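Structures follow.
Here, each number is a calculation from the coordinates, and none is a lab measurement. Bear in mind that the values here come from a model prediction, so they are computed numbers and not experimental data. Cβ atoms are built from the backbone, for glycine too; each structure is taken alone.
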Structure I
Amino acid sequence: MSAFQAPPPITVHLQGTGAVPVGTVFGIGRNYAAHARELGNEPPPEPVVFLKAATSLLEDGGVVVLPPDSRDVQHELEIVILLGRGGRHVPVESAQDWIAGYGLGIDITARDWQRKAQAEGNPWAIAKGCDGFGPLSPFLPAAQVADPARLAFELRVNGLLRQAGNTGDMLFSCGEIVAYLSRHFSLRAGDLIFTGTPEGVSRLQPGDTLEARLLGHGLALQARVAAAA
């Protein structure tokens, strides 16, 4: 019998603080009405919550390796929240106080796997949870973000604009998401929340370069796409 070998912690970078250990990684689906409709869904009456494997996270500048048995891997650019404190039943009025930082993330999704799982009534964790399916930028301290409800962000693939979003268009605000999650989960410092993607998702190909920016804040994220070896 082999001895237990503790894995190294998975961390993200919060500017001014350094490496921060990651807790639970939450995702919010269909949080932009136009994106919900482009996938054939109606906007939901409450947040659609899923979990994303922490091992899917990828450092800025990393390589997204396309699974050989998926034929439709897509990009979903999102604002990602880093929590600085934990708890349950967070009041929506003060939920912003739980947020330590804001970053950019790309929720890479094997769309064909997701659609198959949905059609069969099965979970679709694998479609979003493969290694490298979560490129992340460093995080800006929340104190440096004057208006989280008006964050503009964009994604270019091979230099061409593919996605452009603004948190003002979210169906559920960052604070509302934190409060909602805390009704069902014990939140912890280091938890991440992918807050949803705007319209414009599209298929990735080997050799693609991804460049995301948080406009007006000097924050960027880069990744490139490769075929499986």
Structure II
Amino acid sequence: MKDFLNGQRRDGEKLHLTFEISGEAGYRHDALINLVDSITVSNPTKMTWIYRTAKKNDRIDSRKQAVLLSIGEVPKVYIPNREVRQWRVTIQHRRKMVSSITQVKNRIRMLLKANGFVKAAYRGSWWKVANRVWMRGLCEQAEINSEELWRMNLIDMLEGLWLLEGQLKRTTKYLDGYLDKQPGSRLLMSIPGVGPRTTEAVLAYTDDIRRFGRSKQYCAYFGLTPRLDESGSSRS
């Protein structure tokens, strides 16, 4: 791609590039930005002229997108810098770890209930230290045989839970430290009910507030702008 772009540039001419958003868009943007005068990453779902047609192939679609670019009608997707993209990825990574921990805990409780342990040995949370020790003890009370394989499954899930919780603690510690350095973080967290996770999401996905032309656009970006959907007697 770099050799191709270098071969396209001619004296006195400007070179503009556009491509569709994808998981590789950020990497491609950073790798090619210095080879062209501008890069426009497009939102394919808003280019109906290209996609609502019976005849489609890469060559035809590319030509149509180039025409849209030449008249300034490509629906743009904002690409933040690499640091912000990595921040967003880490936020999503933490969210998925929390979800994975919840899934493992639910599987453990389901396994215990399926084998007669409806309640934990000690009152309170299933996941306090005393109950975790009790669950680990269940795996060691009897020799694992063909009729007691659930004990092997239990120890595997407990070890997986311990690993996930350690990873979550490490990721959360980094995110908390990074958030402390961000302008506006303390002001946002001074709002009742707004904690570090909400604050980091707002800051990371806002990035440059100047990219929003109006306050309504900013609110709509986060899904906070009411919309009217009315048909006949139905209204929402």
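Once FRET efficiency 1/(1 + (r/R0)^6) of positions 152 and 200 (r between Cβ atoms, R0 = 35 Å, to 0.05) is calculated for every structure in I, II, which label goes with the largest value? Provide the component values of the computation, followed by the final result.
Values: I: 1.00; II: 0.35.
Across I, II, FRET efficiency 1/(1 + (r/R0)^6) of positions 152 and 200 (r between Cβ atoms, R0 = 35 Å, to 0.05) peaks for I.
Distance in nm of label points 7 Å out along Cα→Cβ at positions 40 and 160 computed as 4.7: which structure among I, II?
II
Taking relative contact order in percent (Cα under 8 Å, 6 or more apart) for each of I, II, which is largest?
Details: I: 31; II: 14.
The structure with the largest value is I.
Work out which structure the value 26.3, 81 belongs to, where Rg and Dmax of the Cα atoms in Å was derived from one of I, II.
Derived from II, not from the others.
Given that mean count of other Cβ atoms within 10 Å over residues 80-87, derived from a single structure, equals 15.2, which label among I, II identifies that structure?
Matching structure: II.
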Original post:
One of I, II was used to compute helix-only ellipticity at 222 nm (-39500 (n - 2.57) for each DSSP H run of 4 or more, over all residues; to 500), and the answer was -3000. Which one was it?
Top reply: I
